[in-house]
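Any read-out appearing in this document is the output of simple, stated calculations on the displayed coordinates, not a laboratory observation. Bear in mind the structure is a predicted one, so any value in this text is a computation, not a measurement. Cβ atoms are built from the backbone, for glycine too; each structure is taken alone.
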Structure P
Amino acid sequence: MFNKIMHIPVLLNEILRYLDPKPGDNFIDCTVGEGGHALAILKMTAPNGKLIGIDRDADMVERLRARAKDMGVGERFIIHHGNFADIRKISEGYDFYKVNGALFDFGMSSWQIDESGMGFSFQNIEPLDMRYDRTKNTPTAANIINSWPEASLARIIYEFGEERYSRRIAKEIVMARKKEHITTTDELVRIIFRAVPRVRAGKPGIHFATRTFQAFRIAINMELENVEAGLEEAIYRVEIGGKVAAISFHSLEDRIVKNTFKKYSRPRELEGGVYFNRAEGGVVKIITKKPVKPAAEEIFENPRARSAKLRVSEKVSA
């Protein structure tokens, strides 16, 4: 069962307004998490509408299955452990071809941050794992931190964390690991603290370790590659008239969402020597000219929503 700490779905009213679920409609929640958006959509698509919820975190999937069972949504809610970059393969496996909309929420759930014990947050002392999918034998954050060359560490901290002190932090990591392996979140925080200027470490606002933790999480999970692949798969899968909605939480994700929607909104004749779209317009129409942000009221009730940005496109051509 779920702990008392529950994830509050971000921009829920806006998602429902743009996706506009109706009875009998089918949707894919590509990052289903604790099911907040999905269950709200299922309520509006009753009695026959179905939804596939995808998540890479096997623990999260089991938790959600228990919750869905208690809520009595039955066979209408298909919960799948997998990667949203494989939307077509996953949906076809369930004979799920009529899709009226797809949703992405690229933020982590409250459970992952507060209780998973996987090192996503520096608020607790936890092992430096940071993998969403621990069923696969892939490197952990600790593996990368303790083995990658200094230049490679600096590059991912800069590119994926947009951290201006990336070289200092990478150098400090390499110096520290020569003495002993870096294995826990608190050890990494102390290393970052030593690397950044004191004025930055004591500055109010974003925590001095946030960007570095973000960088390692993105690198471990290949997040940016998956975001682009997943969006393209969703655009392919939804029917004409269906919408793809994406909530991002930092500029790297938002840039990919913006550019992917823009790419598919342009007229294109050829791709790889094969006709892709013969229509005069693009495959999608961008619905949100500017990203939709949470209202002050929502941010007050759920501070983790403060950096959320929603972009929506509608499929207009095959």
Structure Q
Amino acid sequence: RSGHWENYRQNMYTSEIEERDFAIKPMNCPGGMLYYKTRVHSYREFPLRVGEIGLVHRHEASGALSGLVRVRSFHQDDAHIYMEKEQIEDEIINVIKLVEEIYSTFGLTFELELSTRPEKETIGSDEEWEYTTAALKNALDRTGESYQINEGEGAFYGPKIDVHIRDALGRKWQCSTIQLDMSLPERFNLTYVAKDGTRQRPIMIHRVIYGSIERFLGILIEHFAGKFPLWLSPRQIRLIPIADRHVDYAHAVAKKLQAHHFRCEIDDSHESVSKKIRAAQLMQVNYMLTLGDRELESQTLSVRTRNNKVSGEIKLDNFIQDIEKERSTYA
């Protein structure tokens, strides 16, 4: 019913069982339609935003596959937003603001592109395509952001805004997309109770921010060259006791750091201190805390960064205050 079978079958994993055709889900959209149909909706609920992290499978050409950035099975952060016509532009602007907020948090710059109706077979009337394309263009104009128009690059069910990000090497990646759709609500017979009591057809926006979660993680790894900022780092702090008699102090420090929701670990192996530090730096641990007799006696820490910057001794409370500030500002 969604049109994927007719328009996207070549990219789907299919099988035939007892003379019936089956396919593994390539997109989350039909599920969003079925969820909407579970009850009656009113205009008072609009805009109604329904999100999911859905697993999809797409039969990509083997030559196009590449690490995490191009795979055949991945998770996508889809949301389907249902609304009335007069809410379209404001809602699109809200999504663009969300994209800007999230990407700027990661330190990523982005470019906007408006993709229009493709020449191949599409869903929907000429009037619907003209209306939805104009709505997207008006919303982009209202944001004041620059954008380019990609003629014929839209989805088969509607025009879209593609968001391309650039990594630290200047490479361009398409992640977020905002697609306006009046066709699927009609195909699935979606309705809502309008202000005048009549049943009307809602407008729907498909939107993803990260796109493929796997691809976005791959892009981030390349962008940061593995050196994640503190708030994002899987290994934030490693405690390095110099001798066995310092291990108890290391556990006490770790407990307090964990109470402040920092990810920390203790290297209590019998390697030399220099080897422990080197191992932590190779793992791109943000901070290494060396604990010896002097630190134990003064209840301090000796702090070193993964870039080998030594900050000297510092009180634990002062260290926590500094890294909490670093974490909260997404530095």
#### Entry: Per FRET efficiency 1/(1 + (r/R0)^6) of positions 22 and 310 (r between Cβ atoms, R0 = 41 Å, to 0.05), the highest-valued of structures P, Q
P
### Message
Given a value of 1.04 for Cα Rg over 2.2 N^0.38 Å, calculated from one of P, Q, which structure does it belong to?
### Response
P
### Summary
Candidates P, Q; distance in nm of label points 7 Å out along Cα→Cβ at positions 62 and 262 computed = 4.4; producing structure is P
#### Entry: Computed -13000 for helix-only ellipticity at 222 nm (-39500 (n - 2.57) for each DSSP H run of 4 or more, over all residues; to 500) - originating structure among P, Q
P
## Note on the structure
When Cα Rg over 2.2 N^0.38 Å, for residues 46-213 alone is calculated for structures P, Q, the one with the largest value is P
#### Entry: With distance in nm of label points 7 Å out along Cα→Cβ at positions 70 and 230 derived as 3.9, matching label from P, Q
Q
### Message
Suppose distance in nm of label points 7 Å out along Cα→Cβ at positions 102 and 302 works out to 2.3; of P, Q, which structure was it derived from?
### Response
P
